[in-house]
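Right after this note come the structures.
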Structure P
Amino acid sequence: MKLAFIGIGNVGFALADNLQKKGHDIIIAHDNVKSSSVQLAKQKNPKFNALPLQEAVNASDLVFLATPFGINQSILEPLQFHGKTLIDCTNPVGAGISHGLESKTSGAEKVQEWAPDAKVVKSYTIYGYENLIHANFPNYNVKPVMLIAGDYNEAKEQVFPLNSDMGFETLDVGGLSQALHLEHMTLLWVKMVRANGHHPNFTWAYLER
């Protein structure tokens with residue numbers, strides 16, 4: 001698949017690099033394709049391409065959003081997605097590692113508001129980027145789980161094979177309003193690791209009896 005990435009920092013690069021190695025074509029979407037962040041990403045993986053934002057969206061099969069949440073509105077509102085899937089990998093984090101929207105709504109629902117012609121799926125937010133580089137836990141006979149949420153089943157179905165490519169099992173937790181609870185899981189992980197010193201190399205698993 002052709003995958004466009006809006007945002008190519010730690011999270012965006014980890015996902016893009018992993019998926020490129022699994023055979024997908026990666027397009028960095030940026031308003032300045034000669035920016036230092038784009039050039040650094042292309043140095044680390046020369047197989048990446050780069051296009052201006054709207055051109056990258058137009059050329060892709062689906063789009064990843066991996067930017068700081070605070071700039072999402074200004075990036076998304078001018079873009080046209082024409083019904084494409086937009087994977088929201090962002091989190092609204094406030095002071096003291098709190099929910100940046102005061103838990104009144106999810107960041108993903110705001111993303112859907114700002115990109116009304118996209119089909120938003122929340123994914124890749126419940127762990128830090130360290131676990132998006134690879135999802136291999138050889139000491140256990142179980143895959144880590146990636147939880148996803150969204151209102152469009154056909155959009156969520158596009159995410160399942162990407163998760164499989166990266167080594168995750170997928171659990172669909174429901175509509176986009178469920179993204180609020182996924183964002184709280186993110187805060188739990190971030191507080192454990194970034195604030196309290198727990199090592200980052202751990203994930204959740206889904207076990208059924």
Structure Q
Amino acid sequence: MDELSLDYDHTELGGDFGGLDDPNFRAMNPHGKVPVIDDGGTVVWESHAILRYLASRYGEGIVWSADPREQSFSDRWMDWSLSRLQPDFMDLFWGYYRTPEPKRNWDFIKDAQQRCADDFVLLDTHLAGQPFLAGETFTVGDVPAGTALFRYFSLEIEYPDVPNVRAWYARLQERPGYRAHVMLPFDDMKGKETF
């Protein structure tokens with residue numbers, strides 16, 4: 001929403017904030033999960049559905065293309081991120097960072113670390129010829145994969161050599177919305193197995 005210069009009210013729910021079982025919230029999302037948006041009575045849940053909704057409604061020419069062929073470049077990376085990068089990264093993040101050290105399963109962590117490395121090498125190859133995932137400009141396709149970078153590169157682990165990903169990450173860090181909503185401290189999650 002910041003990328004699109006939209007005004008909004010943000011309500012914290014879930015985790016320490018609770019509220020996911022509130023009947024009013026469940027009326028908006030029967031799954032009882034965040035995120036959820038209410039855009040003047042249009043309620044949308046699931047993060048990628050929200051991204052596509054906002055981008056297509058408010059972001060044409062900014063982060064969304066009216067040309068289905070061009071838009072497909074963003075959509076591919078969004079779906080790849082959902083099916084590949086995010087599960088691999090979450091396995092690593094939960095296995096390594098969120099699990100207390102005495103309980104860590106190092107075989108699982110090393111496998112997740114290798115899968116993430118493979119994912120970022122693939123991204124690095126793709127980004128060798130362009131500054132953003134869908135081409136020359138930032139699009140909605142950069143958001144899902146881009147959100148993993150801050151936490152990934154903050155972990156005290158070994159990383160693959162991915163200069164193009166690091167350059168993309170530097171470009172994302174220049175964006176005020178990225179700094180405000182992605183680059184948030186997460187020290188309180190270390191060794192915390194629950195929300």
Structure R
Amino acid sequence: MATPLVVWGRRSAFNVQKVLWLVGELGLEHRRIDVGGPFGGLDDPEFLARNPNGRIPVIEDGGTVVWESHSILRYLAARHAPGRFWPEDPAARSRADRWTDWALSSLQPAFVDLFRGYYRTPDDQRDWAAIRGALERTARLYGLLDRHLADRPYLAGDEFTIADIPAGASLFRYFALDLDRPALPNVEAWHRRLAERPA
């Protein structure tokens with residue numbers, strides 16, 4: 001009997017949610033272990049043996065341990081559905097990779113600054129200059145996505161790929177913030193397409 005996939009990380013963690021989304025898309029049987037945040041455990045020797053950085057998410061799949069959320073996305077897509085969510089053609093794969101990496105290097109830092117500064121900080125402790133700066137950076141990046149999505153349904157083209165997961169995962173939080181945002185009709189249509197997916 002095959003050992004089910006194990007995912008280490010609390011369900012509320014943004015990077016863990018990316019992994020769980022793809023696990024759902026793939027329909028993989030899995031077990032999740034709460035680690036990080038209020039659960040602690042990141043400095044336990046057993047956890048550090050899996051990820052010496054002491055960060056979540058981490059997966060173990062049939063003896064293979066993978067950490068870093070985008071590495072996990074690539075691994076799971078290649079291992080469990082070759083060509084379906086991460087194209088096998090190098091040119092098509094590069095389109096998915098570009099947006100996957102862009103989300104990590106550009107969108108996520110701006111959005112995390114906004115989310116932490118506004119949502120996770122008590123009102124009387126908020127640094128409004130920093131929040132406005134993060135909101136402006138985030139809005140500019142989502143504006144870039146809006147222009148990109150004007151003539152395609154998904155970030156890498158006509159099909160949903162791992163590229164849609166990192167940028168798409170922040171949308172729920174972004175749209176829930178009670179702050180002024182520019183109109184993003186193409187991003188909003190993309191968000192609706194993503195929300196229709198059962199995973």
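Derivation of every value follows stated rules applied to the coordinates shown; laboratory data play no part. Since we're looking at a predicted model, the values are computed, not measured. Cβ atoms are built from the backbone, for glycine too; each structure is taken alone.
Here the criterion is mean count of other Cβ atoms within 10 Å over residues 117-124, and among P, Q, R the highest value is seen for P.
2.9 is what came out when distance in nm of label points 7 Å out along Cα→Cβ at positions 29 and 181 was calculated for one structure; which of P, Q, R is it? Let's see the in-between values first.
Numbers: P: 2.9; Q: 1.3; R: 3.8.
The read-out comes from structure P.
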